[in-house]
1. Can you rank 1, 2 by relative contact order in percent (Cα under 8 Å, 6 or more apart) and just name the one with the largest value?
2. Starting from the value 10.0: which structure in 1, 2 was distance in nm of label points 7 Å out along Cα→Cβ at positions 139 and 435 calculated from?
3. Out of 1, 2, which one gives -0.54, -0.63, -0.87, -1.26 for log10 I(q)/I(0) by the Debye sum over Cα atoms at q = 0.06, 0.07, 0.10, 0.14 Å⁻¹ as computed from the coordinates?
4. So if we calculate distance in nm of label points 7 Å out along Cα→Cβ at positions 19 and 403 for every structure here (1, 2), which label has the highest result?
5. When distance in nm of label points 7 Å out along Cα→Cβ at positions 251 and 283 is compared over structures 1, 2, which one is greatest?
6. Determine which structure produced the value 14.5 for mean count of other Cβ atoms within 10 Å over residues 35-42, calculated from the coordinates; the candidates are 1, 2.
7. Assuming 72 is percent of Cα pairs over 19 Å apart, for residues 195-314 alone as calculated from a single structure, say which of 1, 2 it is.
8. Have a look at 1, 2 and say which one yields 0.00 for FRET efficiency 1/(1 + (r/R0)^6) of positions 27 and 371 (r between Cβ atoms, R0 = 41 Å, to 0.05), as calculated.
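Throughout, read-outs are computed from the coordinates displayed, never taken from laboratory work. The shown structure was predicted, so the numbers you read here are calculated from the model rather than taken from an experiment. Cβ atoms are built from the backbone, for glycine too; each structure is taken alone.
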Structure 1
Amino acid sequence: MIRVRIPPSPTGLFHIGTARTALYNYLFAKANKGVMVYRSEDTDRERSKPEFEENITSGLTKLGIIGEEGLHAGGAHGPYRMSERGEIYRKYLEELVAADKAYFCFCSKERLEKMREEQTAKKLPTRYDGACHGLSPAESRKRVTGGESAVIRLRVPTNQDVRWNDLVRGDVVISSGELDDFVIARRIDDPLYNLAVMVDDHLMEISHVIRGEDHISNTPKQILLYQAFGWEIPAFAHLPLILNPDKTKLSKRKNKVSVDDYLADGFLPEGLINYLALLGWTPPSGKEILSLEEMVAEFSLEKVHKGGAIFDMKRLEWVNGEWIKREIEGDVNAFYERLMLDSRLRGNDSLVKKILRDPDFAGRFKKLSEIPEALAPFFELPPYDKALLLNEKFKVTPDILKTVLAAAIAAVEKLEWVKGDASAAPKLSDAMMALVGQLGLKNGQVLWPLRAALSGSEKSPNFATLMVYLGKEEVLKRLEFALKKII
């Protein structure tokens, strides 16, 4: 059975890169009718925090990619925190030491630093020189029992090729000669990452390890540990990194990196995971807007790119905007509940839903956070200065402004329409556009004052949309209010 895992370290908020890795694991598992395990690599005791673990769990849940087993759901392979599996790791460390496949190293920090300095001076690779490699296991155990400090190193075989067929990158071969006898534990009850994660993957029956390419250097070490135990080695797939536009690794100095930041800024979970899926993977169908179910149907590791993926904010906003349109067109009532509207707007549910579905309105937004501000002019005219009504670009002078507003008021008084009836938009548009010819002015000289007077803002839906949902009485009120500002 296909079993994958997502094992984030709870040392910070849920990261975009972690979300993309979790998504690919989830898609691969679902595409192959497998299981994704969610666990916590909380071995960094100083930086790991319960609130970060909660944030990651919450983020995976919000994105709908948390899987079926692990911290959130339990399962037959727990516990799912590394910090709670100490006795398990100790058992396997003892096994390696007893079989003389690992040994205690008593070299001091000072000796190791001096050794590296000498190697660097001679332009040699910096690696452990094997000083404790030949110590008697019995004597080493006696020294440790006596209280002497020692780390534990794996005996790395010489002249052996460590190879694997990476499901993204193809065949990879590393000579064991490039590795030293690396440390696998600080002491018998304090394992390091490579030992702990390998034991967890084996005991949790992980069949495929899908992770970022920054873990490639860990893979030969973990394969050597699998071989030392005689365990079956899982398949490995290393994903391309997510990069800033300047091709540096995605960092919070240049971009928001927390999933919560994007959700709070108005990105839909559907839009965010859709975009993340495209960061390093090409759907065979060529479609860019896909639901989670559609991604599952198309996903395969063969279509994952080898090169780094550039994080493009404009493309994310476009994808999210397409999802906003899809959600409004699908179920406006459900979409309405996702908006964070204040009481002023909440008191006009029916009209707000009509506005949301108006084609001129619905297709304008890249983020949910933009919608409340755009809705506000339909229900309340914000304070504005008369300078807003004038416009140097369109050559709207005070005299032209008075003429336009007076003519618009006279034209509106002759019109009749039902408030909220979108079918009235063409009639209202034609009536106002007719003023351009009647007054001998240019489009901008008429349309700018109309839109500014009706919205009280530089940016708003077009004047006909505003008129439809404001209704005749409110339109006249706002036009007369604008006229009074310049009389």
Structure 2
Amino acid sequence: MNTLVTGFNKEVRNLLVNALSQRHHDVFVSEPTDEALKKIDENSISLIIISDYSNEAIQFCKLIRAREYGRKYTIFAVITQDQTDFLDKLIDADIDQYIIESLFDEQRLDVRLAFAEKMARNKEGQFLIEQKLRESEARARSILRTTVDAIITIDNRGSVRTFNKAAEDLFQYKSSEVIGENVKMLMPQPYRREHDDYIDNYHRTGDRKIIGIGREVTGKRKDGSTFPMYLAVSEVNVNNHRLYTGIIRDISEQRRLEQEVLRVSEHERHRIGQDLHDGLGQMLTGITLINKNIAASLRDEDHPLADEVDEITDLLKEADEYARGLSRNLVPVELDSSGLVAALQRLATNAERLFNIECELKNTLNIQFDDPTSLTHLFRIVQEATSNAVKHGNASKVQVDMQANDTQLTVKIEDNGTGFGPDWDQNKGLGVRIMKFRSRLIGANLEISDSSLGGAAIIVTLLSVGSSYKILSS
């Protein structure tokens, strides 16, 4: 161990140097001046022993403690019995320990020096640990401050512990307004009132819905506006306390681009459907009528080709029906006040006829969206869920239920089939991915759970806040 002995009493200094040398210290000696400070820097000093009390020694100790790494040094001071009145000044100078009565007792001095060594090693080790912690915290703060993603840390009660600059920009809150508050203040209803129950349920059962998985959810800014975001949550245990770190990314622009791409696609689909209905359909209808007249004339003349012309007429009727069927599939929701209700009724009728199942509609609502393609997306979700229930769940009954209140619109498609397996979330089929994609495009959240009928339940939730829909009638 490298040790500095400093002071003005040469006799005491020599005693200390001899005792320390016997304990295999590398000892450096200097008076308490700038020269002593230089020796500390040049020789990686761990232990400093003041040989005698003086104002210069007191000032020297204060200078050491005032340095950037001044807390890592262990300082012992030798004082005599008649100098104990100066202990308050030594304490003020932040001396660690004192050697008073044992200086001229070789055995007791050796014990005191052994104690000084142990304290110096412990203090230096503790300082290195604290320094690494400070560096780690500084790096963490730098990452939190500069990352483009919003990062929020909460405790097991949901109280916000950290809120970085990107989170401030995203949610429009200052960190001082959020830290200590429940994180549900950043959520719209109904997620706000459900959040505490979710945390409690996770603590009781360990059932994870977001932690370690990540999902798309809805956030709420200070001004009350909502936005779609991707949330990834991780759990850490710090000193037997649970902390949850959420990394949040605003996906509003991504959703806008997706909506625009699909809007164009749906408009093109609608155009083709209209062309089939108004163009090809009307042409086939006209040809059918002409052909009927020709067949009637040939039949009046008892012409042998009359039956063949009748057959052509029947084929034209089939082609006309097929074209109109294609048109209805391309444009399933008529753009009027009863569009969705009419389309769902037709869906239920076709499902019962084609799949030989019972398809029940409950509480159908007439919904109007600012963007008409959103109505088509909602219909397609119900259509896909119904088809999946039969094809993959072997269901014999499907029930579509719609509920609306001041905060949200919910569409639930339930069946009595086999449901989803335990690992469905890791092996999502194309149908589930498409339904989730369509729900995101209309600003809705899609969840899969067990059904009251015994099979699977597809639940689409669309918040009224920030959404562009309205209920016309029921």
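1. 1
2. 1
3. This value belongs to structure 2.
4. Sorting by distance in nm of label points 7 Å out along Cα→Cβ at positions 19 and 403 in descending order puts 2 first.
5. That would be structure 2.
6. Of the options listed, only 2 reproduces it.
7. Label of the originating structure: 2.
8. 2
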